[in-house]
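Undergrad: Each structure below appears as structure tokens.
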Structure 1
Amino acid sequence: MNLLLIYPKWPKLERQVEFHLPPHGPVVWAATLPDYVDVTFIDDNLQEIDFNAKPDVVALSVMLTCQLPRAFEIAAEFRARGIKVIMGGIAPTLHADECEEHVDSLFVGEAEGRTPQVLQDLQDGKLKKRYNYLRDFPPIESIGPARRDILNYDLYSYRGVKMVDLVHASRGCQFNCFPCCTGWLGGRQFRPRPVQNFIDEIAAIPNNRLFVVDNSLSHSPEWLKELFTAMIPLKKNWVSHPVLYDEEIVELAAEAGCWYVYQAVFDTSDVIRDRIRMLKKYGIGIEGTIILGTDDQSEDDIKRLVDFLMEEELDVAEFTIMTPFLQSPMRKKLEKQGRILSNDWSKYTADKAVFQPKQMSPDKLEEMFHYAWDTFYADGGYALRMGNLLRQVISKEMDDGTYRRYDPRIKKGFGLKQNA
């Protein structure tokens, strides 16, 4: 069976430098395919889709809400040519009823152990309109290494620097943060992968820079200690979302190669200040993730928050406008209050005000979004600050002998070559 797997493009965040990471969802799903499937992967952000291709089936892996309009376009093009289209991923799970109208079959939930039946039904002419496994989770031990061999790694570099590889160590999240739908998608129970399974996967990745994409590394202290201890000998450098606010854990994360973290900064409290300083103490960089437009923020509050970030000398900051994604606690609240202004998913890029803020107009919130980016980066743009983080990790890699330079001429080994 010839399967064409496509990751749809989407409009990028205003003000942020455009770069592209190897997508995670498609390679995780590709690992669930049976051996008889010959898969070709297209990243629509970077590659052209040949709509005249004649695969046996097209699969759309869709992560973001703002990818949906393009996903619907792609599906329509192939279906008009008589080719079956199936779709899955985070966004289709959140928007299942709408997505079902645009495809021949919709897959909802986690795919391990389930994909072979879908393809068998396709071959038998019995393809279901929807396969619903929402919160019917497969055994966490069934998650195997992602199929990174389907990626064209030549595409994933920025100014000659190879981008990080994405990997996950757990699923589910015990927290229920107001802007997030992870608890609804993956359940409120933390489901860690066996540590050795995760270690085996990352040990086999030639790239020694990783992004551990778990929603949070703040759940189980004992599991984190086991995980970080096992990572130390691999000498990988990695990025993650927040690490547990505990000095022993943070120190161990640094030993395990934590390069920088995406740290949510939602106020100017001493708790946030102390967390930033603890990370710095152990040489861990910080990319602040800052949501603008919460109900407790006025224009002056946003200005004070930006000043706070500069005072604390964060390495990088990513400002976004609060966006009411489906199934998030915030969405439910704003719907009840009649404050949703738009369901145009192409605008759900986290740089547009698609709801009515409490303390300012939508236009003013977008103005403050631009103010935050322009003020924080007044002495040097995002690319310059990210370049400083890259220099730090390259220096570390050269010191410990793990530095690898990117060589696009070498296809084997993911396009990596040990420096002489």
Structure 2
Amino acid sequence: MKILWFTTSPSSAEKKEGKNLITGGWIKSLEKAIKKFHPEVQLGIVYFSDKNTMNFNIDGTQYFPIRRKEKNKFLRHLSGTNINKKEIKNHVIKFNSIIKNFNPDIIHIHGTENTFGSITNTSDIPVVLSIQGIITVCLHKFFSGITRKILKRRILLFKNRFHLLFNDYKYLSNLEQNTFKKTKYIFGRTYWDRKVASILSPNAKYFHLDRILRDNFYKNEWLKKRYDYLDIITTTRSNIYKGLETIIKAASLLKQLGINYKWRIAGLEPDDLLIKIMKKELKKVPDQITFMGRLTEEEVINELLKADIFVNASHIENSPNGVAEALILGMPVIATHAGGTSTYINDHKDGILIQDGDPWSMAGAILELWKNEEFAQELGRNARKVALKRHDPEKIANNIIIAYKNIIKENLI
């Protein structure tokens, strides 16, 4: 079987690209699992590259890098978007050329939030679409934590990257909805993405397919450590719908109660624009919050293992990787009931779900776990047990190959 992937991640070619992947690790993990459990498969991977690199082969996988040019900053501000429509048209030509040359039995597009979906309009080869996030819903929730009015008031010069991202989302949402309409097969993994897909792509066949996490998260296990202070950790990205304002408000409530705590946030640099906006709007960010910047896989694991509690505050998610990784380590996890998070957490059984955007319930849930050490440990044990089954690499590799074969067979009839 020949399978061609389209993904924004270079997967196992990260070293050739001179990158150490911070995001998209599940693509590399899935590639490794398929090679291990199904070596008969011929895999090709198309991805965007910042370099002019020819096609190449690594351990049997054929890679097809497509050069993505950086748009001039002035032109980005002038147009109000990062998207170069002319370049996208050129990419589509390259997509079709690669498909013709590789001649796969099936095409797998990883993610609806990119331009790969144009393939569904032109390919006679069966195409399956994996849902990662859903831009259309993210666009709806974009200003959930920080309103557009606040953003305009706090940023006076030019259009900042959040304005550009919002405009990008509007364009990509239209592409995404068109892709969903034309898609016959969908891979998803949460109750939420299945519900949304039933609206955006009512005639598509949906396959449940869980995600393989990064290797070292399976090998490590969290053990409760009692310090003389409460240690909280969050992994996030610099996006205004990720709930940073909820974290800051919850942290302020803990400070008012006189709780001795530290709250470490991975994924945000101390000088990030989002933090600057928060400081201007909320006046005060508690000194107990530390922004650690982007971390490697090993660094993330080490920081998680040192913490007492993991907290996710996002206003919209599908299956948040940070939550999944904390759960499989066996950590006590608190997360907002947003998007597909409830598929990963059974409230008060293997984690705690709280109302989206509610810093009071967040602070209260943190205190609940801090005061009840036995309950926190029980949640962590239950979480790891469930997560190890859900994210089992061999099971997932087998399931995706079965799904591929069923789709191919259906299209031969």
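Here, each number is a calculation from the coordinates, and none is a lab measurement. Note that this is a predicted model, so its numbers are computed, not measured. Cβ atoms are built from the backbone, for glycine too; each structure is taken alone.
Undergrad: Computing log10 I(q)/I(0) by the Debye sum over Cα atoms at q = 0.13, 0.22 Å⁻¹, for residues 298-393 alone gives -0.38, -1.13 for which of 1, 2?
TA: The correct label is 2.
Undergrad: Work out FRET efficiency 1/(1 + (r/R0)^6) of positions 242 and 338 (r between Cβ atoms, R0 = 35 Å, to 0.05) for each of structures 1, 2, then name the structure with the largest result.
TA: When FRET efficiency 1/(1 + (r/R0)^6) of positions 242 and 338 (r between Cβ atoms, R0 = 35 Å, to 0.05) is computed for each of 1, 2, structure 2 gives the biggest number.
Undergrad: Follow-up question, since we're still on this one. Quick one: helix-only ellipticity at 222 nm (-39500 (n - 2.57) for each DSSP H run of 4 or more, over all residues; to 500) came out at -13500 when computed from one of 1, 2, so which one is it?
TA: Working: 1: -9500; 2: -13500.
Matching structure: 2.
Undergrad: To which of 1, 2 does the computed value 14.3 (Kirkwood radius over Cα pairs in Å, for residues 10-105 alone) belong?
TA: Answer for the origin of the read-out: 1.
Undergrad: So mean count of other Cβ atoms within 10 Å over residues 330-337, computed for just one structure, reads 26.0; which one of 1, 2 is that?
TA: This value belongs to structure 2.
Undergrad: Identify which of structures 1, 2 gives the largest calculated value of mean count of other Cβ atoms within 10 Å over residues 122-129. Mind showing how you got there, number by number?
TA: Numbers: 1: 11.8; 2: 18.9.
The maximum falls on structure 2.
Undergrad: With distance in nm of label points 7 Å out along Cα→Cβ at positions 98 and 346 computed per structure, which member of 1, 2 shows the largest figure?
TA: The structure with the largest value is 2.
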